[in-house]
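For reference, the structures are reproduced in the following blocks.
Derivation of every value follows stated rules applied to the coordinates shown; laboratory data play no part. Here the structure is a predicted model, which is why all the values come from computation and not from measurement. Cβ atoms are built from the backbone, for glycine too; each structure is taken alone.
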Structure 1
Amino acid sequence: MKEIELKVLEINKKLMIKKLLALGAKKVMKRTLFVEKIYDFSDRRLDKHLHLLRLRQEGKKIFFTFKKLREKSKFRVADEYQVEVNDYKTMEDILAGLNFVLLNHREKYRTTFKLGRAMIEIDEYPKIPVFLEIEANKKDLVRALQALDIPFSRTTNMVNKQVIDHYGLDGKLLKFK
């Protein structure tokens with residue numbers, strides 16, 4: 001699946017939720033804790049190209065995902081391959097058995113809304129200001145920004161690792177207390 005997204009850093013969460021609801025956005029996922037582990041080869045060839053190999057628990061669901069960066073212009077465009085798995089520990093063991101190295105272990109809270117054809121996600125990491133991630137095709141993404149009265153100049157195409165780096169944090173272990 002092709003994933004197209006932008007982020008808007010340092011949003012006011014309460015005001016954004018109020019604005020989304022006023023626009024008729026539907027909450028499709030309540031605030032949920034995500035626990036994710038990022039893996040790579042020992043030479044970090046995935047990380048060097050901003051690709052991602054991730055094992056993530058979203059509430060009670062577990063997903064194994066590979067994202068391959070396709071384009072990084074005004075938008076971040078990636079090919080995303082994801083499967084649901086039923087055993088986090090077994091997947092960790094498989095990755096270790098295949099000699100993948102754990103790069104990062106991080107947590108975040110995410111709340112998701114749907115506005116038209118756009119998915120609007122409010123992400124909260126420890127020690128990082130709350131930010132918005134908007135995912136849709138380019139046309140619908142721009143429409144969502146306009147509806148939310150967010151100028152394109154406020155957006156970024158950074159991946160989460162770059163957002164974490166932007167705030168000067170070590171993403172190796174980013175957990176809530």
Structure 2
Amino acid sequence: MQVETTALPGVLIIKPKIFRDARGFFVETYHEERYRSHGMGAHFVQDNLSQSVEGALRGLHAQLKRPQAKLVRCAEGSVWDVAVDIRVGSPTFGRWAGATLDAENGHQIFIPEGFAHGFVVLSKVVQIEYKCTDVYVPDDQLTLRWDDPQLGIPWPLKGEPLLSDKDRNAPLLRDLMDVLPRFQG
């Protein structure tokens with residue numbers, strides 16, 4: 001597997017080896033020892049599967065008291081996936097990194113704790129699988145406005161995105177400063 005760094009320390013793009021033949025393909029989507037050797041020492045406790053339709057935008061989400069690192073991959077279809085550093089005091093606070101994940105390229109993104117996560121669906125349908133280092137706690141979720149001008153994320157949209165009410169009405173980064181995690185250097 002190849003591991004590429006991004007502009008955000010700790011956010012990594014993983015390119016697993018895909019073995020293809022006339023029958024189809026085989027890919028190892030996670031191997032704890034290999035991932036650990038590339039600096040991803042996360043202990044995953046929950047796996048999630050999300051299905052969405054073209055134009056759906058989910059995010060930007062994080063948990064505060066029970067932060068989660070995530071390993072995200074696309075099992076079907078294609079998304080543009082984004083991580084945003086929300087750790088107050090971090091040298092990369094408010095910056096983002098993005099990557100196209102799709103079932104064909106098999107790429108993954110590792111997002112450490114202290115980052116918000118979101119994606120927009122590029123294909124007709126998508127299935128996203130992600131591993132998390134803590135369980136989902138609905139009352140602990142922070143939602144950050146996907147189109148916050150301070151972040152300047154150039155979402156590859158074909159018109160208006162499909163949003164949940166929570167994502168549509170999310171606050172801007174500047175309005176969350178009192179609750180965001182602090183950078184621990």
Structure 3
Amino acid sequence: MLAVVLALATVPLAGGRIGRLAEIRLRWPALLFAALALQMVIVAVVPDWNDALLRAVHLASYAMLCAFLWVNRRIPRIWIVAVGGALNLVAITVNAGVMPAGPAAMRSAGLASNAGKFTNSGLLDHPRLLFLGDIWAIPRAWPLANVFSIGDVVIAIGVFAVVLFASGSRDVPHADTRNVVEPSA
């Protein structure tokens with residue numbers, strides 16, 4: 001979410017027009033909002049429900065996000081967001097529905113282990129592919145202290161690329177699309 005806000009703030013600085021973003025025609029936007037809502041519910045509302053069920057819902061929310069990205073694949077630069085999401089999905093999938101977090105990152109962000117409660121990102125006894133996990137942190141002394149992964153960084157870069165391209169920012173290379181014919185589905 002922070003990446004979206006920051007990307008929007010940079011549009012005027014890059015010579016773009018925020019109004020051009022209204023021209024983006026998202027397909028199946030309800031799928032995006034439902035997936036994000038599910039993630040918020042399992043982390044903030046019902047984290048002490050059945051752990052196996054919440055892990056399955058977490059993975060299902062990623063399936064919904066994948067479907068959203070697939071149906072919107074013609075949006076320029078959205079593939080970057082999809083790559084970041086795929087990196088996160090791989091780490092979450094091989095760790096049975098939880099993003100592994102590095103102990104140093106958790107300490108730096110001032111985050112405690114939520115033993116007995118579901119967490120979308122947490123310390124695991126034997127994490128797989130930890131290098132794809134939440135191994136970096138925004139320190140606890142800063143606003144929005146949290147841990148994040150390489151996938152999160154790629155997603156943020158992708159959000160910036162989509163927003164700046166779609167807004168017509170002068171600092172973003174644009175392909176000449178005058179003679180491009182949209183393939184029939």
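Couple of notes before you dig in:
- Source structure (of 1, 2, 3) for helix-only ellipticity at 222 nm (-39500 (n - 2.57) for each DSSP H run of 4 or more, over all residues; to 500), computed value -6500: 1
- Between structures 1, 2, 3, the greatest calculated value of mean count of other Cβ atoms within 10 Å over residues 132-139 is seen in 3.
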